[in-house]
Structure I
Amino acid sequence: MNALISLRDISKTYRNGDLAVEVLHGISLDIEPGEFVAIIGQSGSGKSTLMNILGCLDRPTAGEYLLDGEHVSGFDPDELAGLRRRTFGFVFQSYNLIPTASAQENVEVPAVYAGASARDRHDRAEALLSSLKLGDRLDHRPNQLSGGQQQRVSIARALMNGGRVILADEPTGALDSESGGEVMALLRGMNEGGHTIIVITHSREVAEQADRLIELHDGRIISDRTKKGRSNPHAAMGLKQKAFEGVAAIADISEAIKMAFRALRANLFRTILTLLGIVIGVGSVVAMLAIGTGAQNSVLDRISSMGSDLLVIRPNMANFRGGTGGSVVTLIPADADAIREQPNVAFAVPEMTSTVTVRYGNVDYQTTANGTVPEYTQAKSWSVGKGEFINQSDMINYAPVAVLGQTVVKTLFADGTDPIGKYVFVNKIPFQIIGVMSEMGAGMGGNDQDDTVLVPLTTGSMRLFGQRNVRSITVQVKDGTAIDVTQETIQALLDRRHKKQDTLITNMASIREAVTETSNTLKLFLGAVAAISLLVGGIGVMNIMLVSVTERTREIGVRMATGARQRDILLQFIIEALVVSAIGGAIGVAAGLGTGILARLLGAPISFTIGPVALAFACSFLTGLVFGYLPARNASRLQPAVALSSE
């Protein structure tokens, strides 16, 4: 019969810089299926190193290792993980149970990495624990179990995937004599069921309970004695076909997420501190961009309310301050008439203003009178709320009519009287109210646009203002794409009419572009400040993951011993980082939205869009991926034997 395990001239040398220490010296031995073998030796004899090599937890420096006739010495880490998953079960002196997992969850670990379904895992783990008299301890964590019970959980875990070969390292070392006897009886029963049992011990009493005793001294076999043959060789041959093997991968992402939550819950305070960095970063991104977008939209809306295809013409006051001569009487209504005749001009609206006192009944109110033309409502995108607006007949006939803004109406007609048809005195001159404008609100400078009285330009010039010059002319172009050409044409026209350049034309489209560009720059700056917070949060994620890897090195070793491949460990720790970042991102989004809503209640212009929210959350997720990769990579590259020996 072929040997199950065959070692030929196995040696193992550990190096520490230039210092080389050879622990095993040319070990050769064969172990057949179904044997019960004890390897005995004092501390430093090399028995633990030999066990690590037998269990594919470590590689020999030289020599050949054959498992079922297959050379495994040259296998890569994932192939060795597959061997451990399919063939070996480990029972450790210190149990090596995952402290945050229940007894049932600990037993299920090997099947998780074998790709078994959740139902199959649960059923088999429950059956194994019940057979070991732990059916009432399924939900207990290791710290709720006695030493003997923990060792039985460890044995159940070793059997989860079939465990053709059970490697027990000092299985009774941490137990009292009664519990130790129970564990050895369990191992004997497993051997009779066909399992190959290899016990590593320094106790002669324990070793004598095996059928074959191999003694090591200074890394060499000094005796190999068989007391009796195998208990059940036929069962051992059949056991090979009973391995609990799935698709050799983590069964589903939900299992990895479950492990992540369990690990994060174990260090809750540290997890909260790490979440805080992500929450602040994401919340800052959401809130700052909402505030920045809201402020931008508010300004742009005000510009748009005046029309983005407008040209506003005013006297160039810099010329008059410079003392170059001339009069402030620069723009006159005839200029507006001339401008209307130019190509691409829809209309030209001249305006003149003055502060006036308006009286109705016994109420006096000081406001601004604005002399204008019928196209005013189009130029200002301002509709009439009630009544009608000034028409061309009013202009021609110098009609004493007025249209009031909402603020003036509320002041003069506070009792709710309908103002249409009523007369008011404007600077002691009676004007009939023919309309009321809709509410406009504050302008770009914060001034109340509803605090005005609108009268025909001709009437205002003759009866109220006592002047012929206009304050401004607003020009609406037909084709916005040609607004720059139209601006140059109008400027040239006015320069010819006035014999000098004494006017200044403001292009509202250019103002809109400038405001947009400035706002975008401001949002970029705010986003950069928030991104720094997110970066700090990411560093916190990396820190907690590095600490987690250090603290859980032994757990990583246990997972590798039970069949986890490098990518399984990598995936688990990356998912833990992603879980932290996702939770922090979700809380941060909620905090950012809450901050924005609070700012809106306080009167700030706020604009929420899905883009910044999605971007902030995606950045938090990406932060977890980027900053979690290095710790996860370090964890996945640990050597199983080294990880298991860590303190």
Structure II
Amino acid sequence: MNAVARRALGTCYYPEHWPEEIWREDARRMRAAGLSWVRIGEFAWSRLEPAPGDLHFDWLDRAVETLADAGLKITLGTPTATPPRWMLDKYPDMLAVDESGRPRKFGSRRHYCFSHRGYLGECRRIAGLLGQRYGADERISAWQIDNEYGCHDTTLSYSGAALSGFRDWLAQRYQSPAALNRAWGNVFWSMEYASFDEIDLPNSTVTEPNPAHSHAFRRYTSDQVVRFNAVQAAELRKWTNAPLVHNYMGRILDFDHYKVGADLDVASWDSYPLGFPFDRIESDTETRAFYLRQGDPDFQAFHHDLYRAVGRGRWWVMEQQPGPVNWAPWNPAPLPGMVRLWTWEAFAHGAELVSYFRWRQAPFAQEQMHTGLLRTDSADAPALDEVRKVANEIEAMPNAGTAKAPVAIVFDYESQWAWETQPQGADFDYFNLAFSAYRALRRQGASIDILPPSIADLSQYELVLVPGLMSLSDELQSAIERADARVVLGPRFNSKTREFQIPDPLPPSWEGIDIQVALAESLPPEAQVDVAGGGGIHRWLERLDGDAEAVLHTTDGAPVLVGDRVQYLAGWPDEVLWDRLVAGWLDDAGITRIRLAEGLRVRDTADRRFVFNYGSTKASFESAEIEPGGVHWTPLP
């Protein structure tokens, strides 16, 4: 990309799926539709190397030439998400193993364990071979490493390779079994170890394993994903200066995306608004029906903002849903206009590229019911007209980017693992806690940045929310202390040490807020606690001891919100209370709230305000009437 990135459209193409005689016409039609990028190769290992060492790059050479001759920029994928069948003969123990001890067999994709050293070496080798052949080729404008880490529950593996790697990781971290025993509190239930070789993986135990053991295994597993990505990135860096990318997913939280992203140049993600949300976020029947053909109005935006942080400002949508998918419980078609809306929403949040999956629907194999921009008979699918419209529109607004938001939420992958390990309540979920805060801000028309827990500077923000953070990093503590912003901590903030013990002093342990969490309780759905003035606390409530002045109480007089510039929130608000709290925080910070009709959402760029209608009926915004599935933009005042 140029120094000033320009908005662009692309698609995902599989030349190995189609007769070579149609490649040139496909490429011509892509350019005619306004597409300028194409991703290829990420699943093609069996065609590149049908037998060990038997390399066939000739067809890929011709595909690159054909696509580039049409004026398309190419993202070339390393094919390591789909090892060919001969790889399993070479490494029979390379398969991931599920929690019950069953191998994840060959016959689909992602059938490898991140911990397997032999397979990692093969990935380094194929990345190097591709880099040697195409790294200096200016027609290759970017590289995608692997595909969708964590998809199909493939991050956690309980294989022999994982056990061996975990023991080595523990030995390096703790140096002695005695130190590990102290850190984990293994005196409890006589769980002490005399050797690292005695330590097993935390699965198939009689009841729950030690949470410190489980959390250590989650950290180890995340480190294996980071290593797997870093090995390929380092190999490609030897041969190319083109940007390196990985395509993350929605609500896949099993590894630390910030750490993976540190070895890459651009973050991308695969956006499936009708495929993801209703099995990955909480929603009632009425809400699901209202947004059936539009998708949740906040789920895509949350991930746009998250991956902008993972990519340190640079991010793409590598796969954008263009019609019904094949893999969700139900697969409705988008409302007319939604493909355009999803595209423009990504651009409003700063995307440089939106790429549609896929160019032509496949008539065979697992994804044959997944629509593309073309039907299986090569006729235009409905989304292609919307893509052409966006292509024409971005000619008038070519430059990518978004505004720095006045509001931020700190999001932490380790906290997700912690509260999965020890939820304490059946419906306590870190992602949903953070997402409920994000939703409340969006309902007030706020633009939001998402920040990593290692953030060292909050000076550009007026309001920062830090919900559910397991452990406070030194960087974030210093940033909060130096900031002028209103900062809201909690609930469940800083409530575990890095070794998963309750800290002393008790949380939140924040100088300037004289309180301690004396007791935490999880609440069943029927046990909401009312808050004076309206709304209530559900799911999680903390009882506070201390002298800090309460800003908000339950109707029984117990403190819910305490503090001044830095405040502590002692429970999980329901939607009504979230709206009250967010409105007050925004007003106190001098951030203008925007009155939005049901289904409308807003994002500001540097010079424009974009308004998106996720509703199924026409909605008003200022003097504009926005059609369902419509997008409206105006210059910022």
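None of the figures in this text is laboratory data; all of them are computed from the coordinates on show. In this text, all values refer to a predicted model and were calculated from it rather than measured experimentally. Cβ atoms are built from the backbone, for glycine too; each structure is taken alone.
Starting from the value 18: which structure in I, II was relative contact order in percent (Cα under 8 Å, 6 or more apart) calculated from? Each step should come with its number before you reach the end.
Values: I: 18; II: 11.
Source structure for this number: I.
One of I, II was used to compute distance in nm of label points 7 Å out along Cα→Cβ at positions 7 and 495, and the answer was 4.2. Which one was it?
II
For the read-out distance in nm of label points 7 Å out along Cα→Cβ at positions 135 and 535, a value of 5.4 was computed from one structure; give its label from I, II.
II
Starting from the value 45.4: which structure in I, II was mean projected area of the Cα convex hull in nm² calculated from?
Working: I: 45.4; II: 28.4.
Structure I accounts for this read-out.
When semi-axes √(5λ) of the Cα gyration tensor in Å, for residues 439-486 alone is computed for each of I, II, which one produces 20, 13, 8?
Derived from II, not from the others.
Out of I, II, which structure matches -15500 when helix-only ellipticity at 222 nm (-39500 (n - 2.57) for each DSSP H run of 4 or more, over all residues; to 500) is calculated?
Only one of I, II returns -15500 for helix-only ellipticity at 222 nm (-39500 (n - 2.57) for each DSSP H run of 4 or more, over all residues; to 500), namely I.
On mean count of other Cβ atoms within 10 Å over residues 39-46, which of the structures labelled I, II is highest?
II
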